[in-house]
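Have a look at these structures, which come just after this line.
Every read-out reported here was derived from the displayed coordinates using simple, explicitly stated rules and does not represent laboratory data. A quick note: this is a predicted structure, and the numbers were derived from the prediction, not measured. Cβ atoms are built from the backbone, for glycine too; each structure is taken alone.
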Structure P
Amino acid sequence: MAVLLTITSYPPAIGGAQLHTHAFARELAASEPVGVMYHWNTNRVDWLLGTTLHAPTRPADDAPVVTYDGIPTHQLILPPESRAALRSWVHLYRVLQSQAIDHISAAILREMEAHIAALMPAPPTIVHNVRVGREGLTFAAQKFARRRDIPFVLTTNHHHTWRGWFYRDYLRAYRAADAVIAHTEYERRELARLGVDETRLHVLGVGPILAPTADGADFRARMGIAPDAPLLLYLGQKYAYKRFDLLARAMETVWAKVPNAVALFIGPRTPYSRQFFARLHDPRIIEIDIVDLQTKTNALAACDVLVMPSAKESFGGVYVEAWTLGKPVIGGDAPALSEIIREGESGFTVGADADLLAARLLTLIGDPALREAMGRAGQAFARQYTWDRLGAQLKAIYDRVRGSSA
């Protein structure tokens, strides 16, 4: 078996889907040939323009295949003539979406076909697309698989909006895939309700991305955070839907009773987050951009509570990371999180209510025994999401879909 993975954004770009795809690639590469094709390796959010008209350009000395952490990768970059031909279709995307996707995916497919032999000397026997951003690469990967008569697997990474004009083409891709990988039973049920063949649906989940060791005391010392200061950590991309601002708003209530509490925000900045934090000047709010894996791991070890009250999640690997280190979590009201976070046992969930978040934070700050109990419960849950186990489950899905298509 030889696996071609495709994803819009790939490490060193930071994001759950990116990091988890790389972790799966490493598990697969231990026994199978694996190659990855992607558009970006930096953090961006211009999903349509950034993969077409405003995509990166290729330097004259750029190598067609670059090995990243042991995995051979190829960056898909459209040549100038393809961008020129797509200009009108990109501008018409919101009006003629399906037709625009067909043209965009055809251009991406030409690049895939032109470079696949350099990336993977052994012809791929399965194509697995991880959905991130708009549809061009997903449909290009599907067309690639159909041309070669090999299975097409799709990981949805879908948040809880499922219907509407800008989702119908993804639903078309889900229904046509040979296997669809969801992260939770909630997502599997929703996909089945929307017409995806239940026999093609699989639930997998993701594991923690952590350094082998963790030193919370060192992190606090480096950041100037007192050993006894309650540390409330937001860790994730700073999109508005992640509701990182909810933690900042809740801190006024927290400080009224616990004035030495610190709110720490770590993760890739966005235009929204830059504007938001520019208005805040309290030294008890610390905001930093992307950090390396060791720093991230140390921050999780240093915190008292992980706080990510997101409105949209397909799984939320950061909660598993916090639990692996024995920390309680507070998540948002995204439907999938009710399946991941056991309310009152491994953490709490809140909506867009800063007062409720503040109350939950004060409960956890004031009750070390509860924090410890929730951390232990979370650790028990996290044990089922080890990468060796998840990798074996993914290979079993591949074997099944290859057998059914033979």
Structure Q
Amino acid sequence: MDTITPLRVLLVGATGVFGRRLAEQLVHEPSIALILAGRTARTLAKLSADLGGDTECALFDREQVTPDDLVRIGAHVVIDAAGPFQNSRTVLIEAAIGAGCHYADFADGRAFVTGIRRFDSAARARNVAILSGASSTPALSHAALDRLTQGWRQIDTIRVAICPGNRTPRGLSVVRAILSYAGQPVRVFRGGTWTTAPGWGRPHRLAIPGLDIRLASLCETPDLDLLVESYRPLEAAEFFAGLESRFLHHSLRLSAMLVRWGLTGSLVPFARPMHFLASLIRPFGTDRGGMIAEAKGLDAGGQPLHVQWSLTAYHGRGPFVPTLTALALVRKFRDGTLNFRGAQPCVGILSIDDFQADFERLGIETEIRHSAGLATPTSKRSWPSKKPLRAGCHSN
């Protein structure tokens, strides 16, 4: 009887908020050998013990790793969940290509994700897939929008928004990522043209099905570029993020004014005290978070249509959502069903169907609302019937 060689997955940043949750899921996947990677042996050993003690550990710094290190570890796939990615170097990407490993990351840094294409030729030469932004944005947001807008004749506006619950754990890297653009000019497509608006400015009320009304502000993510590139909207493509605590949301907005007024160049140096402040008021809120992706335009029949996909996570399941893209990719690498080779942002690689079973397993609710008010729960798999993808969308 032939023995199937397990796919060796190296998870960098395994002890972080999202890395740990991905590890908790990968450890139960068949034919996967999980290797936990990080800079601190004690925390890696504790996580390994928490997972049952059957995982390997690898101690290294993602900023100094070499191809030889990955070859020595025997990794087939590298998942980078460490972050923050706004000012990250690409040492790990180069090492993965050099070692002939597939690679995916949780990056939400706009320049980092869109700049991944410069490795395309090298990745193709090594017959590997290098995918950046394998998270809620841009991978999941695009998967939802690809389905919503199939066959449309015209897209006028697109909007994506994410609002976590106040009790959702926030790592320091997440806080640094938000502070990196707060108060900074953000390039955004509005009014049919490119313009700039202040990051985390002009909060507005946002309704997500299943949640209370939240405040949301302009957030700098790769989607601001990729939504325009993928869907060619005529009017606008925007991405918003919000905090359940209005106190925290307004505190960040007012702090961002210091950047806009030129009193400080960035809020990143204040990441630790702001992270501490968020931890103090963490009990004052819920563990319910959500996400929407919506589009307005003309459907296949030329009729005006406004359609919204929403996701709602309860009982602390929100932090699992950013991990589901990487989980789906690892399965495809294991099963040999991902034909893409090269380097690009993680858009058009997965369909919304690749997420559905995990949504149901985790108790995460999703639905579609049309302009007429008809709600269609996706837990019943009642997405609109599939049509050929419109020009400009990718599919594997």
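Some points to look at:
- Computed -13500 for helix-only ellipticity at 222 nm (-39500 (n - 2.57) for each DSSP H run of 4 or more, over all residues; to 500) - originating structure among P, Q: P
- If you line up P, Q by distance in nm of label points 7 Å out along Cα→Cβ at positions 117 and 357, the top spot, with the largest value, goes to P.
- When FRET efficiency 1/(1 + (r/R0)^6) of positions 157 and 277 (r between Cβ atoms, R0 = 41 Å, to 0.05) is computed for each of P, Q, the one that comes out at 0.75 is Q.
- Among P, Q, structure where distance in nm of label points 7 Å out along Cα→Cβ at positions 69 and 173 as derived comes to 2.3: P
- Among candidates P, Q, the computation of P(r) over Cα pairs in 5 Å bins from 0, in percent, for residues 45-188 alone that gave 2, 8, 14, 17, 18, 16, 13, 8, 3, 2, 0 used structure Q.
- Distance in nm of label points 7 Å out along Cα→Cβ at positions 21 and 325 derived as 2.6 - corresponding label from P, Q: P
- Relative contact order in percent (Cα under 8 Å, 6 or more apart) from the coordinates reads 20; which among P, Q: Q
- Entry that produces 6.0 once distance in nm of label points 7 Å out along Cα→Cβ at positions 85 and 365 is calculated, selected from P, Q: P
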